[in-house]
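Asker: Each structure below appears as C-alpha cells.
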Structure I
Amino acid sequence: MRPVTESSPTFQTIQQLLRSRRAETGTAVRHGDRRWSWREHLDAAETQAAALLATVDTARPVHVGALLGNTPEMLTAMAAAGLGGYVLCGINNTRRGPALRRDILHADCQILLVDAAHRPLLEGLDLPGVTVLDIDSPRWRDLLDAAPPLIPHREVEPLDTFMMIFTSGTSGDPKAVQVAHMTVLFAGMALVQRFTITTQDVCYLSMPLFHSNALLAGWSVAVGAGAAMAPATFSASGLLDDVRRYGATYLNYVGKPLAYVLGTPERPDDADNPLRVAFGNEAGDRDIAEFGRRFGCTVWDGFGSTEGAVIVTREDDCPPGSVGRGFPGVAIYDPDTVTECAVAEFDAHGALLNGEKAIGELVNTTGAGLFRGYYNDTDATDDRLRHGMYWSGDLAYRDADGWIYLAGRTADWMRVDGENMTSAPIERILLRHNAVNQVAVYPVPDEQVGDQVMAAVVPYPAAKLVAEEFGEFLAAQADLSPKAWPRRVWITDVLPSTATNKVLKRELIGMGPAPAGGRLWVRDPRGSTYAELDPAAAGQE
C-alpha cells in the first residue's frame, strides 16, 4: 500500500503523473470480469496517443473529441490525452442532432472518437473538418497496430488545457470550460489526502466521464492515488450490486443520484458492502444522512462549479441547509451595486428575514481562480469575469459565522405578492416531508401580476402523499413564509434532468401551470388547503 503523504513526489501536470504510473502493476481498471494493470492501461493509452498524433494536422488545434460511454475506452482516451499532451473534448452523449453538431464544431475537434453504441447519433450530421474514428472498427485497430513510438504533441505546462468540459446547459447553450492540468491535480490530490485514498481502493465512476464531477472528483482521485477505477453507467437499482462486485470503496456523485438510490426498496443487508466514502455535490441534508446510514459509509457534500473558480467545503460542524464555508475570496455580492450583501438574519424559527438584502451571487473577489475561460466564447467569459471578480451565476446567502446557503441560480428569482424569493430554501423545506423523494420549485405566471410558486414533486415509491394533509405539513414548518407556500403542486414520477442529474427547470416552466400527466394540486390564493384538480379542469384553466 502506498498512501500519498507529504513526502510523496509532487507533480505539476497530468502528463507527469501518468508517466510515474507506467511501471506499476497494481490494478488500474476493472470492468465486467476484466482487469487491467496500470502498466497495461497506460501502454494502451500511449499507443492510442501515438496513433492519433500520427494523423492530426498540427497547424490546427490538436483537439480530440470523445463521444463515448463510461467505459474502459473512455478512460484510455483520457489517459492518452494526458500522455500525448493534446486536449480531449468530452462530448455530451445525451445531446442530439444540431445541438450535438454544435458542440463538436464549437470545440474545434479535428478527430472524434466514437463507439458503436453512439455512432448512430452522428447519422445525418455534417461535420466539416472532423475525422470520425469508430473505435469498434477494423480501421481503428489498423491505426493502433501501425502506431509509431509516442512523441507527445507537447510537454505540457501546469496551466495548459487537459480537457474541455461542457457545462450542463441548464441555462442556454453549454459552454466549453478549459480545464487545466493543474486544476485536475489540485482537485484529485486534495481528495486523496482528505479521504486517505490508496492503491488498495477502488473508485466507482458512474457519473458521466464527459462532465467535470467525474473528472475532478472521480478520475483525478484514482489517478492521484494509483487506485483502481470501475467505470459504469449509473443505475439506482444496480449501484449496490456494482459496489459489491468491484469492491468499490469510493464513489463520486453530482445532482440527484443519492435520492434515486434511496428511492429503491431498502434491504436489511444494504450496509453489508465495502463502500467507505461518497463524495459529491448538490445532495440535500436528508439524503446525505440517510445514504450514510443505509449503506454504512460517510457522505461528504461540497460545492464547486465546472469552472473551478468558486469552491465551498463542508466541515464537520456544518449547520443544516448549509453547503459549507468558502475558500478565501469567496463572497456574496449584489450584481447591481457590486457590493457585498448583508449577513443573513433569521427569526426564532430559522426563517430568513432579509432575503432581498442577503441573497446575492456567489463570487470570487480575487478573480478567476483556476478558471481559464470558455473556449471560443469571449462574451460568456467576459460575463463571468466582471469588475475583477468571477461571478458564478449561483445565488446564496451567508450567516454571521460565514456558513453559506445556496438559494438557486440567478434565473430562480421569483416575484410573489411583491416579494422577491428564490427556490432553493423552499425546496429544502419541502424535502422534510417523509414522502417526498425529489422536488423542484419554480415560478409560473400569476393570473394578476408577478409569479406563483409551483413545486414538482416525486414521491418515494409506495409513499402516500395526500393533498388534504400537505397543507398541514406546510403549516407546521415555522420557517416557511406564507408567501412561499406553493400555489400549485405537480405530483410526477420523474423530473426532466440533464445527463448530470440536474433538474431542467426551464422544461418544467415550459410545461405551464397545468402539466400533462401526473396529479395536480391547487390551493386558493389566500387558502391553506390543497385540492386535486381533474385533468379536464386543469386544462381549462
Structure II
Amino acid sequence: MTYQQAITEADRTITPNTHWDGIAAESVARMRLQNRFRTGLDIARYTAGIMRRDMAAYDADPANYTQSLGCWHGFIGQQKMISIKKHFGTTKGRYLYLSGWMVAALRSEFGPLPDQSMHEKTSVPALIEELYTFLRQADARELNQLFRDLDAAREAGDQVKAAKIQSEIENHETHVVPIVADIDAGFGNAEATYLLAKKFIEAGACCIQIENQVSDEKQCGHQDGKVTVPHDDFLAKIRAVRYAFLELGVDDGVIVARTDSLGAGLTKQIAFTREAGDIGDQYNAFLDCDPVDPAAIGHGDVLITRDGQLMKPKRLPSNLYQFRPGTGEDRCVLDCITSLQNGADLLWIETEKPHIGQIGGMVSRIREVIPNAKLVYNNSPSFNWTLNFRQQVFDAWAAAGKDVSAYDRARLMSVDYDTTDLAAEADERIRTFQRDAAREAGIFHHLITLPTYHTAALSTDNLAKEYFGEQGMLGYVKGVQRQEIRQGIACVKHQAMAGSDIGDDHKEYFAGDAALKAGGADNTMNQFAAA
C-alpha cells in the first residue's frame, strides 16, 4: 500500500462520520504506519518468515550467515538495530539474542543470580515484549522524522524532494527483527515448557532455544556440574514448543535444540528402553558401568543389563549417574540427530572453546544423517578468545615444524606478545572466525550472549575513572558527549529518543494550534541541531 493509498483508506473511514471534527486522514495514516505491528503474534509471524528465508539463503550459500548480540534491556536492543541501520543501511541478517544468563544476572527481583533457572520465568517473555516495544518505538521515531521532512519539503514547494521522502516512507525498513529467545531447560516439565513457550510467542518470539539439561539442576553452559536428561524427556519439550507455535498460528516458528553434552558428565536418570538399540538404550550405553557378580549385589544397588551382562552404573551420593569419560562428542552428535529428527530446526552445541575443527568435526557426522543440519553458535565472552587463538596458532606452527621457541604457550595472553607475528595471525583468525565457521562448520547464526554486559562495565569504569578523578566534567564531555556528536549518535538528543518529538506531533493532531509543545525555542536539545 502506498502512502497516498493509506491516506485514502483512512479518509474512507473518517468521511462518513461528520461529527469527527478535526480528524485528519493523513495524520491517521501516519499513526498507522508508525504502529505497523499490532500484537506480539504479528511480530512472531513476520520474523519467523525472515528466519526461514535466511535459513534457505544460508543453505544455498554459507556466506549468508546471520549474526546477533545479546540484550538485557529494550533500549540496548533498540540502539543495536538503530546502529546497524545507520552503518549498514539494512537490518538484513542481523537479529537480537535474549540471554537467560543476562535475565538471571540483571533482571530478577531477587537481585543478581547465577545462570541456574532460579529467576522468575515470566521475566523472560516480559523482556521479549520490552525489546519489541523499543524496536517499534525506533520505527515510530524514524518515520516521524520523515513525516516532518515531508511537511518541510511541501512548505518549501520542493516537489522533487517531497516525492523522494514519500518514497522513503513507503519503503521504510522496520527495526523489528527476529529474537532468538533462551527458555533455558523449560523451567519444569513439558507442560510448563509449553505454557512458557506460549508466553514467549505471544510477546513476539519466533525462535525459541531450549537445552537438554535437567531443569532443577540447570547450570550455565560454561560451568561445571551440568546434568543432561534422556532424549525422550528432551524431545517431549521440543514437541511442547512446536505445539505452542502451532496453537498460536506461528506455523513456521523456529526451534533451536541446544546440547550441553560435551561438558556434561552426569545424568539424573537412566533412560527407559523398550528394546536393544532404541534411543533409550543408546543413551544408557554411554553410562559408566562396572560388571557385577549377581552374588555381590549390594543394598540399594541399581543395575542394568548390557549385551546380556549385568552392569552397575556409577552413582554419586547426589543420586546422579556419570557417563564414561571421552563420550561427550558422541553424545552431542546423537543429541543433535535425534533433535532434528523430532521437530527441531537448528542446533546449538555448547563447546569449551571456539575451535572450528572441533565444531566442524561434529557437524560433519551429523550431516551424514541430516544433510542440511546447521547451527546457532555462542561466540561466548566465557572464552578467552585471545589466549585460545594464540594457542591454536602456536600449535599449528609447531605441527608445521615452525620455530616457536620465542613463545611460552602458557603465557601467550601476556602483553609481551601483542605485537608479534603469532598475535597478528591469531587476531586474523578471530576476525574471520564467523565467516570461516559458517563455511566449514555449518554455523548459520553467530551470536555473542553477553556483549552489552561487558561493554556497560567497561565504559562505566572508564567514565568513573575520568569523572571522579582529575578530569571532572571533561571526563564526560570528552569521552561521551563529544563522541556522540562526532559519531552522529542519536541519543545525544535524548529527549527526542524518548519520544518528545512524536508527542509534540500528536499534540498538534489532537489540539491543533492550541498544542503546547516541548520542542520550542527554549528546549536545550536545540543546541544539538547541527549534530
Structure III
Amino acid sequence: MTYFEEIHRQTGIKHKHGADWQGIDPEFAARLRAQNSFQTGLDIARYTAKIMRADMEAYDKDPAQYTQSLGCWHGFIGQQKMISIKKHFGTTKGRYLYLSGWMVAALRSEFGPLPDQSMHEKTSVPALIEELYTFLRQADARELGGLFRDLDRARKAGDEAAAAKAQQAIDNFETHVVPIIADIDAGFGNAEATYLLAKKMIEAGACALQIENQVSDEKQCGHQDGKVTVPHEDFLQKIRAIRYAFLELGVPDGIIVARTDSLGAGLTKQIAFTREPGDLGDQYNSFLDCEPVEGAGNQGDVLMNRDGKLVRPKRLPSNLFQFRPGTGEDRCVLDCITALQNGADLLWIETEKPHVEQIAGMVDRIREVVPNAKLVYNNSPSFNWTLSFRQQIYDAWEAAGKDTAMYERDMLMSQHYDDTELAKEADEKIRTFQRDGAARAGIFHHLITLPTYHTAALSTDNLAKRYFGEEGMLGYVKQVQREEIRQGIACVKHQNMAGSDIGDDHKEAFAGEAALKAGGENNTMNQFAA
C-alpha cells in the first residue's frame, strides 16, 4: 500500500466516526502506521524468515551471494549498525544481526560478567531480541519522520517536484528490520526447556535459532577447553523441539542452525543408547577411547561390547568418557549430516582456526550425502587472525620451496614483519577469507560474534587516554565529535537519535498550536545542521 493509499484508508476510517473524530488527521495516522509497520515480534519473525530463505536460495545459485552479520549486545549497537549499512551501501540486503550468548553472559546478566557457560538468565536472550527490534523500529520511525518533514517543506514551498521525490522515497522506504540469528546455547536444559525458550525467542522476533551439541549443564565457550558433547539422539530431540516451536507460532520458514563443537570436544557425558550394530548410537560410541578387558573387569567398570569383545571406555574422575584423539573431524561430519537429515537448515562447525581448506574438507564430505549443505561460520575474535594467516602463508611458501629464511614462524605476529611480502599476502587472504569461504567451503553466512565488545573497549581506552591526559577536552572533540560531524555519523545529533524529533511530531499532532516542542531555535542540536 502506498503512502497516499494509506491516507485514503485512514480517511475512510475517520469518516465512519463523523464529528466525534474531527480532531484526527488521517495523514498523521498514515504516518504512524508507516513508522510502525511491524505490530508484533511474530510479524518480524515471519518477515525475516522469508528474507533468510530467499537469501539461502540465492546462495545455492551463486555462492558469491553470501550474507554477513556482526554480534550485538545492545539495541543501540544493532540500530547504529543498520543505520551505517544503509548510509554506506544503500540497502540492508544480505546483512543481518547476530545475538551472541557469549556477549549476553558477559554483558547482560544480573550476576555481572559471566563466562560463556549458560549461567546467565535465559530470559535475557529473548529480552535482548525484543530490545534490538525496538531500536530497529525506532530507526525506521526516525528516518521516515525526516522524509515526512521533507514532504511538508516541499508542499509549503509549492515545490511539486520535491514533493513527488519525497513521496517516492516514502513509498520505497527500506526497513532497518533484518533477520537476527540468535544463540540459544545448548537449550538451557532438556528438550522441553529448549522448546519453551525457543518460543520466547521467536515471539520476540527471532527467525533463526542456533543450538549446539554440548551438554547443557557442562556448556563451555566453543573456543575454550573442557567441552562435552551429547549423543545424537539427545541433540535431535532439541532440534525437533525448536521446529515444533516455529510451527506452533506460525513461522514455518523459521531457520535452525545446528552447531557442532565436536572438533574441539574430546569428552562425552554418556554412552549412547544403541539398538543394533551400525545405528546412530553405535556410531557415536565407536569414537570412544576404549581398552580391552580381561574377564569381568574391575569393580565399578562400565563395559561395552565392541565387535564381540568386552572393552572398557576410558572414564575420567569427573565421570566423563573421552573420545579417541584425532576423531574430531569424523564426529563433526556425522553430526552435520545427522542434523540436516533431521530438520536443521544450516550448519555451524566451530573450529580452532580460520582455515578455508580445513572447513572445506569437512563440507565436501557432508555434501556427498547432503548436496546443498550450507554453513554459518564464526569469524571469531578468539582467533589470532594475523598470526594464523601469516603462518598459513609461511607454511604454503615452505611447501612450495620458497625461501622463508628471513622469517621466524612462531614470531610472525611481530610488527617487524608488517611491511613484508609475507604479511601483505596474509592480509590479502584475510580480506578475501569470507569470499573464499563462501565459494570453496559452503559458507552461506559469515559473522563475527563479539566485534562490538572489542570496539567498545578499544574506543573507550583511546578516549580515556586522551581525555584524562594532556589533551583534555580536545581528546574528545578531535577524536570523536569532529569525526562524527565529518563522517556524517547520525548519532552526532544525539537528541534526534533518542527520539526528540519524533516526540515533537507527536506533540504537534496531539496538541496543535499548544505543543511545547523541543526542536526550537534554542536547541543546541541546530549547531550540527551543516
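Throughout, read-outs are computed from the coordinates displayed, never taken from laboratory work. Computed from a prediction, not measured in an experiment: that's the story for all the values here. Cβ atoms are built from the backbone, for glycine too; each structure is taken alone.
Asker: Computing distance in nm of label points 7 Å out along Cα→Cβ at positions 56 and 344 gives 1.3 for which of I, II, III?
Answerer: Answer by label: III.
Asker: One of I, II, III was used to calculate distance in nm of label points 7 Å out along Cα→Cβ at positions 72 and 488, giving 2.1; which?
Answerer: III
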